[in-house]
Structure 1
Amino acid sequence: MSKVCKITGKRPRSGHTVSHSNRKAKRRFLPNIRKKKIFNPKTGKMEKMKVSAHGLRILKKKMR
């Protein structure tokens, strides 16, 4: 399953987990992706999309 937001384009990033002794281990930062049904005004239908939590806030703001 791809972890890419259709609205914001957020995708997994890489970095380090840093311990107290400052040892570093590779890790991935995953975006908070949700599957949502969103109404598309162009087609007049509901569409399933993978949207991040930040993308949902953007959609709510635009819907007002």
Structure 2
Amino acid sequence: MNLLEIDCPRCGSAVLARFYGPCDDCRTELRATQGVEARVVAATDYEPKMNVTPNAVATKD
């Protein structure tokens, strides 16, 4: 595994990391302050707009 020597884009400290991004300390702080719990979102059924008409091929007998 190759580690890159980068500067954390958030705090500016030099760190060794696998990918570019916030350092471990910044990631931990961001998860604690900005993270939210996952929630279930109720999705509604798709209803086409009134101005949408079916195409001729789909309605052909």
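Some values worked out for this structure:
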item: Source structure (of 1, 2) for percent of Cα pairs over 15 Å apart, computed value 60; result: 1
item: Top of 1, 2 by relative contact order in percent (Cα under 8 Å, 6 or more apart), largest first; result: 1
item: For distance in nm of label points 7 Å out along Cα→Cβ at positions 32 and 48 computed as 5.3, the structure of 1, 2 it came from; result: 2
item: Comparison of 1, 2 - label where mean count of other Cβ atoms within 10 Å over residues 16-23 is highest; result: 2
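A short reminder: the numbers here are calculations on the coordinates, not readings from a lab. Keep in mind it's a predicted model, so treat the numbers as computed, not measured. Cβ atoms are built from the backbone, for glycine too; each structure is taken alone.
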